[in-house]
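All of the numbers you see were taken from the coordinates with simple rules; none came from a lab. None of the values given here were measured: they were computed from a predicted structure. Cβ atoms are built from the backbone, for glycine too; each structure is taken alone.
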Structure P
Amino acid sequence: MRVLVTGGAGFIGSALVRHLVLDKGYEVLNLDKLTYAGTLTSLTAVETNPLYRFLKADICDGVAVSAALASFRPDRIMHLAAESHVDRSITGAKDFVETNVLGTFTMLEAARAYWQGLEGEDKARFRFLHVSTDEVYGSLGDDGLFSETTPYDPSSPYSASKAASDHLAKAWARTYAMPVLVSNCSNNYGPFHFPEKLIPLMILNALEGKPLPVYGKGENIRDWLFVEDHARALDIIVERGRIGETYNVGGRNERRNIDVVKRICALMDKLHPAGAPHNSLIDYVTDRPGHDARYAIDATKLETELGWKAQETFETGIEKTVKWYLDNEWWWAPLRKGYDGSRLGLLKTGTGR
């Protein structure tokens with residue numbers, strides 16, 4: 001089995017590449033532009049493996065993508081390349097539209113031309129999986145869960161760009177009968193997570209005795225999914241999912257942001273004690289513009305139809321994650337130099353920019 005993974009040097013992408021190469025024994029081509037959030041150090045476990053190869057390319061470059069498809073001849077394309085940080089999208093939406101919308105269009109068109117040129121079994125087994133987020137659904141109230149039929153209601157430039165790319169993927173399935181599937185996941189966490197995201201940011205700021213910025217009162221709720229559970233889910237979806245269908249992937253681990261931060265502080269107190277409890281570093285800051293109140297995924301379809309179950313609870317996963325960051329400064333320290341843990345996504349008063 002040959003799989004082309006876009007964005008394979010990113011957080012979820014690298015977990016997927018490691019799973020496909022090391023656990024499944026597949027040949028994998030990782031196509032990645034290597035933006036600030038992509039690092040090949042996340043792939044040291046496979047970099048010398050003969051089943052793995054890397055191509056630095058932009059998904060918006062149709063010539064490069066088509067050449068990669070013609071040369072590698074994948075059985076599957078798993079499309080994860082995306083700009084993905086809400087705060088960065090607030091002050092830099094253009095990059096999100098270009099990569100997430102136009103890049104996905106370019107991937108779909110290159111894949112369609114490649115697929116239409118296949119014959120027999122090669123054509124029958126080809127699949128294109130577009131990997132997306134639960135943020136396209138908007139915000140939930142106190143009750144209910146996002147299902148595959150929940151109407152789209154994106155709140156940020158990031159989620160709007162992902163919603164647009166989802167619609168493109170589904171349109172290509174319907175218009176061209178192309179074998180496309182879509183997945184929407186809840187918040188991922190785990191090893192190799194870029195230091196700007198909530199959980200690694202809290203761990204590393206706590207380690208360095210820096211403030212732990214919590215938006216608003218920290219009451220926003222997210223459903224947390226361990227990244228390796230997500231990687232397994234994506235492989236199962238592209239392997240056994242029904243063409244044209246959407247599958248939601250969630251960990252069934254709803255937590256308020258403040259409770260996530262406090263749990264990290266408690267683990268840091270146990271694993272790396274400081275002169276005072278780490279929760280004394282918590283700093284409540286002005287909330288993010290358009291901050292969705294609650295996300296929660298109903299993964300029943302994936303669980304019942306395809307037999308996937310998350311293996312990690314939040315308690316087991318967060319402890320593994322904290323321990324990993326404490327043990328792997330070699331990975332995060334160079335990235336931390338380029339991002340010091342300060343807040344992103346602040347609008348300048350009166351400019352709207």
Structure Q
Amino acid sequence: MKLQRMNRRALTLGALAVSGALALTACGSDDTGDKDGGTKTSANSNIDCEGAKGQLMASGSSAQKGAIDAWVKQYRASCKEVQLNYKPDGSGAGITAFLQGQTAFAGSDSALKPEEIEKSKEVCKDSQAIDLPMVGGPIAVGYNVPGVDTLVLDAKTIAEIFNNKIKTWDDKAIKKLNPEAKLPSTKIQAFHRSDESGTTDNFTKYLKGAAPSAWPYEPSKSWEAKGGQSASGSSGVAQQVKQTEGAISYMELSYAKEGIKTVDLKTDAKEPVKATVDNASKAISEAKTVGKGNDLALELNYKPTAEGAYPITLVTYEILCEKGNKKDTLDTVKSFLTYTAGDDGQAVLKEKDYAPIPTEINTKVREIVKNLS
């Protein structure tokens with residue numbers, strides 16, 4: 001009988017539904033309680049399914065879609081009475097849906113603004129929404145310049161490229177940073193996101209923080225600079241870089257994996273820094289917490305001196321009420337987020353080109369999730 005049940009479990013580990021609807025159909029029948037009648041836990045010791053059931057609606061950051069996919073696959077292998085529908089329609093749309101009471105939590109690549117925290121008090125009874133860091137990752141600057149396999153750029157040069165001040169690849173500023181490269185006179189084709197994007201917000205935060213004289217615009221989810229060309233989503237700008245000679249754009253590292261070369265970043269450290277998950281984690285570990293109380297909003301250091309710290313990095317937050325969460329989904333939210341912030345959940349991230357959140361931050365996240373009400 002046990003063998004039959006094990007076989008049934010193996011058969012359930014199929015592919016998830018595509019197009020953003022991530023179905024969690026797990027939690028319960030294969031759980032094993034301890035002999036003393038303790039809390040039921042799954043075969044994966046990091047996942048506690050006790051009380052987790054029903055349907056969760058969540059939406060937001062498309063940047064974390066790959067992480068959500070991987071988490072759901074692992075979580076659903078243990079918890080069989082849960083269904084999670086996550087719609088990756090962008091950070092702005094996710095926050096809007098949450099503030100309208102449509103979802104249990106939102107994913108956002110930018111922390112809540114003061115006015116959004118104030119508005120959240122309408123949804124979070126006797127409380128407010130908080131930002132919990134859950135996923136990290138480098139924003140790669142991808143380029144398409146035939147014959148140039150290694151390219152070093154600094155913040156000022158990147159800002160002037162995207163601000164339409166540097167127009168060709170053989171510009172003297174690029175030559176100075178790449179004296180050995182054979183740079184062509186090809187026109188630079190700079191692509192930015194056409195949709196509201198937390199990736200754009202974080203990219204422009206870096207430009208403003210590291211090169212304020214060259215980037216006169218305030219950071220924003222929408223593109224403010226004039227000039228350049230646009231495409232929808234990280235997949236859209238990545239496709240444009242692939243097919244357009246002379247192109248350059250910004251995207252999560254996972255989108256740059258297939259045939260797109262990425263810029264090495266000149267920082268205040270001695271050596272240029274590559275866009276890797278380990279280097280992104282180093283940058284996150286240097287961040288300081290600027291949120292109040294249990295709000296763990298972070299502020300990155302955009303001018304790091306530490307070797308290997310890659311500052312064009314985003315942190316995706318799961319946003320939910322500290323108190324006043326809906327009773328019918330509270331246990332499920334706590335179960336799922338305890339897993340994602342745990343060692344097993346974070347270990348999945350590197351395999352998917354995301355940066356795990358540093359342990360000292362994750363420890364705080366798990367404690368806050370434990371006390372959600």
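Here percent of Cα pairs over 33 Å apart was calculated and came to 32; which of the structures P, Q was it taken from?
Derived from the structure labelled Q.
For Rg/Rh (Cα atoms, Kirkwood Rh), for residues 250-305 alone, the calculated result is 1.05, so let me know which of P, Q that is.
Among P, Q, the structure yielding 1.05 for Rg/Rh (Cα atoms, Kirkwood Rh), for residues 250-305 alone is Q.
Which structure, out of P, Q, was relative contact order in percent (Cα under 8 Å, 6 or more apart) derived from, given a value of 22?
Answer for the origin of the read-out: Q.
Out of P, Q, which one gives 45 for percent of Cα pairs over 20 Å apart, for residues 106-193 alone as computed from the coordinates?
This value belongs to structure P.
Out of P, Q, choose the structure whose coordinates give Rg and Dmax of the Cα atoms in Å, for residues 50-201 alone equal to 16.6, 50 when calculated.
Traced to structure P.
For the read-out distance in nm of label points 7 Å out along Cα→Cβ at positions 98 and 130, a value of 1.3 was computed from one structure; give its label from P, Q.
Clearly, the read-out refers to Q.
Assuming -9500 is helix-only ellipticity at 222 nm (-39500 (n - 2.57) for each DSSP H run of 4 or more, over all residues; to 500) as calculated from a single structure, say which of P, Q it is.
For helix-only ellipticity at 222 nm (-39500 (n - 2.57) for each DSSP H run of 4 or more, over all residues; to 500), the value -9500 is produced by structure Q.
Compare FRET efficiency 1/(1 + (r/R0)^6) of positions 114 and 322 (r between Cβ atoms, R0 = 35 Å, to 0.05) across structures P, Q and report the one with the greatest value.
The structure with the largest value is Q.
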